[in-house]
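J.: In C-alpha cells below, several structures.
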Structure 1
Amino acid sequence: MSSAPAAAASFGDGPLSRAAALVHTLVTVEVLLLAAASPGLAVLFLLGPEPSNLPLAAVSLLPLGPALSAALYALHHRARDLTDLHPARTFARGWRLNALPVLKLWTPLLAWLTVIAFTLTHFSATGLPGWWALLLAAIGLASLLWGAHALVLTSLFTFRARDTVRLAGYFLFRHGRATLAAASLLVLSAAGTALLTEALPALLAAPLLLSLLHGSRPVIAETQEDFTA
C-alpha cells in the first residue's frame, strides 16, 4: 500500500498530467504572445494588401519580435509537472531579458525583408531580367531561415548581436535538418494563410514555436556544448 508522501510525489508525473501541463502552457503562452504583439497586429490586420503599405506593415511587426522570443523562452523552460506550472512568469522573464537583444536583430531583418518585398512587388519597374526576381526571392527565404536560427539563439542564450549574426549564419548550413524544419514551418504558415485565413499563423503561434524548438535541438545542443562556458 503506497504511502501518502509517495502518492503526493507521483502526482503530476503521469502522461495525462504531462499532456495537461503542455496544453496549459501552450494556451497561456499563446494568449500572452498575442497580447504582447497586439498593438502591431491590430494595425497589420487593418492594412490593405497594397504594396505601399509594406513599410507600415514592417513597423507594425516590431512588437512581434520580443513576443516571439519570450514565447520561445517560456516554451523552452516549461515545466512538465502539472503541480509546478508558471508559464506567465516565465514568459514575462523571457520578454524582460530578450526584448532589447531581439530588437537589435529583428529591426534590421524586417527592414531588409521590406526592401526585398517592395522590390518584388514593383519588379516590372526595375527593368531587371526575370532571374533577378528568383534570386531576390531566394535571398528573402534565406533571410527568413537565418532569422529563425537567430531568434532561437537570442531567446535562449546571451551573445553579442554580431556573434548571434555569425552563429545563425553558421547553423544555416551546419544543421541542414534544422534549417529544413524551419523552412517547413514557413511553408505551412504560408499555406495556412493563403488557404484559410491570415490570422492562422498568429492563432497557432505557440504550437509552431514549439515545433521550431523541437527542430532546433541540434542547434541548441551544439551551442550549449561548444559556444557557452
Structure 2
Amino acid sequence: MATTASTTAAAPLASLASVTLEVADPEAAAVFYGAFGVDTYVHLKAAEGPVTDGFRGFTLALTVSGPATVDGFVSAAVDAGATVLKPAAKSLWGYGGVLRAPDGTIWKIATSAKKDTGPATREIDEVVLLLGVEDVKATKQFYVEQGLSVAKSFGGKYAEFAPGTGSVKLALYKRRGLAKDLGVTDDGADAGTTAHHLVLGSSGGSFTDLDGFVWEGAGK
C-alpha cells in the first residue's frame, strides 16, 4: 500500500547520488558483491532490525554487451551464493536472467543482443535501480517536483530519469508488473509488510516517497 510522502528537509533533490542496501551481515555481503563484480555500485549497512524475506519492491538491473557476459555474471553470482530466480534465456527483447543475492536483493542481468559479437567481459554498460510503485504517473510527478528530470516515459507503465551524480540510474515500473517480470510473488504489496531494506542517497534533502522508499540527504 502506498504511503503518504513526507519531506524532512527543505532542500530539493538534485539527483540520485548513491544506493545503500540494508543487510543482516555487511561483511558477508561485501564478499559476495566483490565476487559478483558490482561492489562499486552499492553501499552496505547493517539493518537495524530483522531482514525480512519476500519481494522488496525493487530490483537492480545490469545491462551488459552480450549473452556470454550475462552468463559470466550469473555464474559468478551463483558461485558466490546467489539463487537463480529465472535462468538466463532468450526473449523477444534480448537475453537475460534474474537472481537473488544472499542478502535478499534481487538482481537482473540482461543484454539487448541475442548473439555474441565478441568474447565475454566483466564490463557493465549500465546499472539501473528499478523501483516498483503503485502509480507510475503520480510517483514520476513527485520526483519531478523534487528536482529530477525525466529522460523517458511510457504513460503509466514506465519512467526513467536522467542520470544523477552517482553510478546508478533511477527508473519506475508498476510494482506488480515488476514482480511478475522477476518471477516472484508480491505478497507484501497490499499489506505493506515487506520492508524495502534500501536507502537512496540524495544530493539534496531527505524525504520518503509515495511508496515508502527512503531518501537521505548528504551528510546523513
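Every number here is computed from the coordinates shown, using simple stated rules; none is lab data. No experiment lies behind these values; they were computed from the predicted model shown. Cβ atoms are built from the backbone, for glycine too; each structure is taken alone.
J.: One of 1, 2 was used to compute distance in nm of label points 7 Å out along Cα→Cβ at positions 44 and 76, and the answer was 2.1. Which one was it? Write out the running numbers ahead of the final one.
T.: Values: 1: 2.1; 2: 1.5.
Checking each candidate, the match is 1.
J.: Also: Relative contact order in percent (Cα under 8 Å, 6 or more apart) computed as 20: which structure among 1, 2? Write down the numbers at each step before the final one.
T.: Values: 1: 20; 2: 32.
Traced to structure 1.
J.: Looking just at FRET efficiency 1/(1 + (r/R0)^6) of positions 124 and 204 (r between Cβ atoms, R0 = 41 Å, to 0.05), which of the labels 1, 2 belongs to the structure with the highest value? Numbers along the way, then the final one.
T.: On the way: 1: 0.75; 2: 0.95.
Once FRET efficiency 1/(1 + (r/R0)^6) of positions 124 and 204 (r between Cβ atoms, R0 = 41 Å, to 0.05) is tallied for 1, 2, the winner is 2.
J.: Here's a follow-up. For which of the structures 1, 2 does the calculation of distance in nm of label points 7 Å out along Cα→Cβ at positions 52 and 108 return 3.1? Please list the in-between numbers first.
T.: Details: 1: 3.1; 2: 2.2.
So the calculation was done on 1.
J.: For mean projected area of the Cα convex hull in nm², which structure out of 1, 2 has the highest calculated value? List each step's numbers first, then the result.
T.: Numbers: 1: 15.4; 2: 11.4.
Biggest value here belongs to 1.
J.: helix-only ellipticity at 222 nm (-39500 (n - 2.57) for each DSSP H run of 4 or more, over all residues; to 500) computed as -6000: which structure among 1, 2?
T.: On the way: 1: -26000; 2: -6000.
This figure was derived from 2.
J.: Any idea which of 1, 2 comes out highest on FRET efficiency 1/(1 + (r/R0)^6) of positions 60 and 84 (r between Cβ atoms, R0 = 30 Å, to 0.05)? Please report the intermediate quantities before stating the final value.
T.: Working: 1: 0.25; 2: 1.00.
Max of FRET efficiency 1/(1 + (r/R0)^6) of positions 60 and 84 (r between Cβ atoms, R0 = 30 Å, to 0.05): 2.
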